[in-house]
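**Q** Each in structure tokens, the structures are laid out below.
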Structure 1
Amino acid sequence: MKTVEVVAAIIIKDGRVFATQRGYGEFKDGWEFPGGKIEPGESRKEALVREIKEELDADIRVGSLLETVEYDYPAFHLTMHCFFCELISEDIVLKEHEDARWLSEEELGTVDWLPADVGLIDKIFA
């Protein structure tokens, strides 16, 4: 089984975490933390800055690693490095996602998270 290595941004602002809804592919309509694949020669943090710029047209400051998630999807194994991040730019433009929401701790369970992201929910505000 092939392994896909990605990075994800846990962006928190004013006590709310930013979640995005996929607009394409096998997991269309599922909710996730934004991010994407690490390109050859990139560090994890460099990849995350680039992916957020590409997907959301936003600039971030990457902080500490929350967790590395290992998850087996039917077609591949996912290794997802999840970092706390801070928005530098005020505006976010959805370039690849259908929808996005700022969710409070109480609202985190109100969206249909992708399986690999579900395990992070209880750890974000811990």
Structure 2
Amino acid sequence: MIDNFDNAKLTINKLKDIGVSIALDDFGTGYSSLSYLKNFNLDTLKVDKSCINNINTDVKSMNILNAIVTLAQSLRLKIVCEGIETEEQLSLLAELQCEDGQGYLYCKPKNLNDIRKFLEMKY
């Protein structure tokens, strides 16, 4: 996206036309930009774990996350919060109406065999 904004926009629109859902990953770090939210036809905003880490101990972190969530909701984007590690974080995210998340609280990364075993136990 950084190298060729117009080409990225065209490619995203073509993918959307065939039914592909588009997510902007790691929002809140690196090259994430508000212009991407404005100019690309996105479905999901994945909030980077660095925006989640200290929400239970740092008011500024919580306020920034709240602003990101409010912005995403106003743009009708699905929100996925990355890096959820504690029940307290999960509770605070629920208060902000962040319904989807991922992180060590749910499950640590697994290889293919472990995933198969995990799914067999759950279902």
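Coordinate-derived values only; no laboratory data. Predicted model, so just to flag it, every value in this text is computed and none were measured. Cβ atoms are built from the backbone, for glycine too; each structure is taken alone.
**Q** Which structure, out of 1, 2, was helix-only ellipticity at 222 nm (-39500 (n - 2.57) for each DSSP H run of 4 or more, over all residues; to 500) calculated from, if the result is -4000?
**A** Computed on structure 1.
**Q** Where is distance in nm of label points 7 Å out along Cα→Cβ at positions 40 and 64 largest, in which of 1, 2? All intermediate terms of the calculation are to be shown ahead of the outcome.
**A** Details: 1: 3.5; 2: 2.0.
Top value of distance in nm of label points 7 Å out along Cα→Cβ at positions 40 and 64 goes to structure 1.
**Q** So Kirkwood radius over Cα pairs in Å, computed for just one structure, reads 14.6; which one of 1, 2 is that?
**A** 1
**Q** Thinking only about distance in nm of label points 7 Å out along Cα→Cβ at positions 24 and 48, which of 1, 2 has the largest value?
**A** 1
**Q** If FRET efficiency 1/(1 + (r/R0)^6) of positions 56 and 112 (r between Cβ atoms, R0 = 25 Å, to 0.05) comes out at 0.80 when worked out from the coordinates, which of 1, 2 was used?
**A** Only structure 1 yields this read-out.
**Q** Where is mean count of other Cβ atoms within 10 Å over residues 8-15 largest, in which of 1, 2?
**A** Largest calculated value belongs to 1.
**Q** Assuming 4.0 is distance in nm of label points 7 Å out along Cα→Cβ at positions 72 and 104 as calculated from a single structure, say which of 1, 2 it is.
**A** Label of the source structure: 1.
**Q** Let me ask something else. Can you spot which of 1, 2 the value 18 was calculated from, given it is relative contact order in percent (Cα under 8 Å, 6 or more apart)? Write out the running numbers ahead of the final one.
**A** Working: 1: 34; 2: 18.
Computed on structure 2.
**Q** Next question. The value 10.4 for mean count of other Cβ atoms within 10 Å over residues 16-23 was derived from one model only; which of 1, 2 is it?
**A** 2
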